[in-house]
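Pasting the structures here.
Every number here is computed from the coordinates shown, using simple stated rules; none is lab data. This one's a predicted model, so the numbers in the text were calculated from it and none came from an experiment. Cβ atoms are built from the backbone, for glycine too; each structure is taken alone.
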Structure P
Amino acid sequence: MLRLSCVALLTLCLAADASGAFAVDKTEISSRAISTFKIGSSETKFGPLEFLGGLEMVSGDRLFGSWSSIRFRPDQKHFVGVLDTGHWLTGSIERDPQGRLSGLSGVEITPMKNGTGQTFEGKGHMDAEGLALRGDQVLASFEQDHRVETYPDPGFENSPSLGSIPLLVPTRLLRPGRGFETMAVAPPDSPLKGAIVIISEESRDKQGNVYGAILDGPLKGRFSVIRKDDFDPTDGAFLPDGDLLLLERRFNIAEGIGMRIRRIGAGEIKPGAMADGEVLLTADFGYQIDNMEGLDTFQAPDGTTHVIVVSDDNHSILERNLMLEFRLTE
């Protein structure tokens with residue numbers, strides 16, 4: 001018994017790296033290419049957005065799914081994501097010879113830790129919804145237990161939270177499962193000067209519009225986003241000119257599920273403002289969409305802006321894990 005215990009202990013020690021974090025197995029992802037956005041149509045242009053391709057993804061790993069937000073590294077290939085089950089998702093996108101999305105590789109799923117180093121699988125304490133990368137920090141926003149936490153970058157996968165950033169909106173005004181789903185960092189040379197911006201999903205002010213806040217910088221303060229047509233914000237990302245692309249979702253019995261992308265001008269996001277913006281794209285179940293929750297943008301080598309959106313399947317057989325890519329044309 002003693003000999004077996006020593007062998008088991010040695011095995012555990014070898015599995016841990018120098019920092020004391022245990023090795024994480026890669027998650028295998030199977031992907032099916034999506035070649036058309038509008039079902040039954042070869043159309044590629046949808047307003048100022050051009051569809052470039054997409055993926056439907058499945059995995060034997062029970063943790064894969066519930067994807068809430070995605071952020072790309074500067075190489076436009078590696079990404080960081082959060083799952084609303086309280087996990088980090090990291091990996092890379094792969095492309096075919098024509099440059100279209102073909103799959104994911106190097107995917108790892110690791111449990112997120114709170115400020116005391118504890119992990120909680122599920123939505124009670126670690127319902128991660130928003131994500132942002134800024135300098136040497138990874139920022140994550142949470143629902144249920146409403147907060148924005150900071151983590152070190154690199155090292156966020158195995159680190160406890162370094163601390164919280166005040167929300168500026170009293171948590172008593174936030175609905176339990178409808179808190180700050182959108183979090184994005186503005187460009188340093190924009191009017192917001194690199195500030196962190198958060199927007200709630202369906203927590204509304206007295207006028208029925210959703211709460212937003214600029215958490216730091218010269219324009220620190222609260223604002224609202226005008227709510228229209230039963231759509232609610234789920235993620236967003238800033239463009240180089242300081243405009244914000246806002247991903248929104250609709251779900252009701254009469255109309256089913258819908259996805260919308262709005263472009264909110266840089267000058268509309270400021271304390272006391274009621275931001276609105278132009279609708280760039282609206283899609284329903286006549287398109288290859290699902291429960292779309294995550295959005296990010298990056299500048300491709302040819303200088304064009306690419307937009308990638310991902311869905312949250314809620315670990316349901318009725319929903320899908322999707323990744324869709326568009327090119328923004330002016």
Structure Q
Amino acid sequence: MELNFSFIIPVYNRPDEIEELLGSLLLQTYSRPFEVVIVEDGSTISAKDVVARFKDKLLITYLEKENTGPGDSRNYGMQRGSGNYFIVLDSDCILPEQYLESVDKSLRQKFVHCFGGPDAAHISFSKVQKAINYAMTSVLTTGGIRGHKKAIGKFQPRSFNMGISKEAFEKVGGYGNIHPGEDPDFTFRIWENGFDTKLITEAYVFHKRRIDWKKFYIQVNKFGMVRPILNRWHPGTAKPTYWFPIFFCLGFILASILAVFGVTLPILAYLLYFGIIFIDALIKTKQISIAFLAMFAVATQFLGYGYGFLLSTILLNFSNREPQEIFPKLFFKKAKTG
């Protein structure tokens with residue numbers, strides 16, 4: 001099959017991000033034409049003028065719609081894209097110049113209907129961005145499979161950097177309206193429909209994650225909240241490891257109490273773990289300040305995710321209401337068709 005790529009990029013009030021992303025698309029070493037579909041998701045700060053500056057340099061389709069969330073916006077773009085293979089990106093990504101060439105080469109070697117790629121920290125990122133990137137990608141944290149390691153079992157792509165064939169998209173039906181959590185839900189339904197996924201290690205992106213510590217906590221807290229919902233929807237995908245952040249946090253509280261009474265071994269184990277995080281982050285980033293921030297990022301990740309997971313588990317199991325009723329803020333409305 002001749003591959004014709006369409007990049008699908010939803011944007012919400014981030015014209016500056018789109019400018020950086022489109023600039024990186026201009027530098028791609030891939031020799032064949034490709035389409036770029038920008039979906040303005042009900043923004044109050046439009047990217048229209050920014051996109052217009054690239055009209056004579058890239059094949060761009062610019063679409064505007066009401067705000068219905070990133071998952072539905074991706075569906076909206078894929079329904080209108082002209083390619084037969086869609087590459088979904090977040091607007092806060094920058095592509096290395098060999099990105100699309102690496103995707104094309106890998107799919108020609110072993111075609112799959114869905115792939116995912118890693119994220120990396122760009123040299124221009126702030127120290128906080130690099131620390132958060134470490135926490136979200138390190139194999140020593142819950143973010144291991146988002147990084148450079150091969151996943152154990154089936155790889156779960158994330159839509160900050162994800163490809164899917166038009167055939168698979170049409171059969172599966174696209175993303176649901178939960179957010180966050182639309183990525184694994186989509187991937188699970190891709191598997192259920194008989195399509196394979198794979199990691200293309202060379203197809204990495206620089207994922208900016210323009211967030212501060214408060215926004216990071218809210219983000220990982222929501223990740224924890226949606227996981228029990230996904231476990232209910234897709235029971236075969238539930239794993240004991242999803243409970244790890246809860247036990248980690250509860251264990252730290254217990255270890256601290258024991259330390260007060262002179263039992264120090266448990267708290268020393270935690271200090272050892274964070275010492276390993278510090279050393280690993282220092283080796284990877286080569287900056288002491290980022291290594292210290294990485295420890296804080298990992299602690300924030302475990303606390304936010306663990307609390308969200310525990311709260312969601314309790315509410316789902318002791319309530320007769322549907323997830324949409326319990327957590328209305330985790331669900332977007334669907335876009336109007338037409």
Structure R
Amino acid sequence: MQIPWPGILCTFFCFLLLGTANAATGSAEVECIPACPDYAEQDSWASRPTHPDKDVDVFYVYPTIYPDEQPKNMDVFDTERRADVQGLLKAQAGVYSGSANLFAPYYRQVSFACLDPTKDMTLNSYFRIGADDVHRAFDYYLNFLNEGRPFILAAHSQGSVVLLDLLRRRFKDRNMQRQLVAAYVIGYSVTDEDLEHNPWLRPAQQADDTGVIISWNTQAPGATGSPVLRPGAICINPLNWKTDATPAGKEQNLGAVFFDDFTGTVLREVPQYTGAQVDPESGALVTVPPEELEIGHFPEGVLHKYDYAFWYRNLQKNVEDRIKAYLRTNNSK
């Protein structure tokens with residue numbers, strides 16, 4: 001049994017970060033760190049089903065939605081931010097929630113304004129605040145909510161950095177490995193170096209292997225400068241579930257689904273929207289969309305914003321397939 005991190009440790013950690021010394025003046029600078037969520041309380045969860053009715057759970061970590069310069073971490077009790085997360089439960093986590101009980105903690109993610117894409121995000125002390133929230137939420141989930149069911153880990157962008165941190169630090173545990181259906185670490189790179197240093201991490205090789213990591217970063221041909229595509233990134237194609245350069249045509253695309261991410265409203269669905277191919281050299285998932293799209297603050301051709309949308313129906317089906325494969329294998333033992 002995992003021992004949940006006591007709330008008092010979280011409180012103490014927060015106070016430690018409140019005061020920082022100014023070397024030039026010798027004075028103390030005070031930073032406002034938003035209050036710690038208490039995962040024993042329902043309102044610290046964006047989704048926590050009271051009566052789970054499916055055989056498998058999904059533990060979902062939302063991507064970066066917080067842009068402000070101060071405070072540097074999101075206030076999980078801010079009503080506007082909470083509404084944004086609820087939108088993402090439909091726009092992204094909807095891929096999983098049709099097949100699995102959805103558990104999604106609110107966490108004090110670091111603001112986009114204080115991330116430096118040239119540096120290791122996990123070394124950022126403000127990132128650590130949010131990541132440690134997710135560790136505590138996961139502990140609480142395992143101890144009091146999971147009841148022994150197998151689970152999926154799922155995320156995007158900053159949420160995937162947090163999940164990778166969780167997988168590196170916690171999944172050497174064989175019991176956790178046995179419960180893991182799959183980890184969808186999408187929109188951030190899991191690298192060959194990660195696999196070498198953490199041999200319990202295994203990349204997916206096909207559509208229905210289990211206990212594996214599924215990862216990709218979508219971009220157009222020739223795109224450069226992606227802050228989420230790291231050297232040695234692994235990649236699997238969500239259309240044909242190949243890890244090599246075998247192309248998948250748009251006819252294999254079951255449907256792109258475009259959402260207003262912050263309301264969860266479906267804007268349009270387009271079957272056979274676009275094809276895709278893994279670039280073995282860069283580790284990118286390469287595609288040529290049939291239209292010009294708004295890509296936000298990312299470099300030209302970096303289609304990070306659409307890592308879920310372009311492949312939505314294929315991903316949804318893959319979740320079903322991996323759950324069936326897991327249950328078939330484990331129920332036969």
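Structure notes:
- Entry that produces 16.1 once mean count of other Cβ atoms within 10 Å over residues 192-199 is calculated, selected from P, Q, R: Q
- Among candidates P, Q, R, the computation of helix-only ellipticity at 222 nm (-39500 (n - 2.57) for each DSSP H run of 4 or more, over all residues; to 500) that gave -15000 used structure Q.
- Structure with the greatest value (metric Cα Rg over 2.2 N^0.38 Å, for residues 112-295 alone, set P, Q, R): Q
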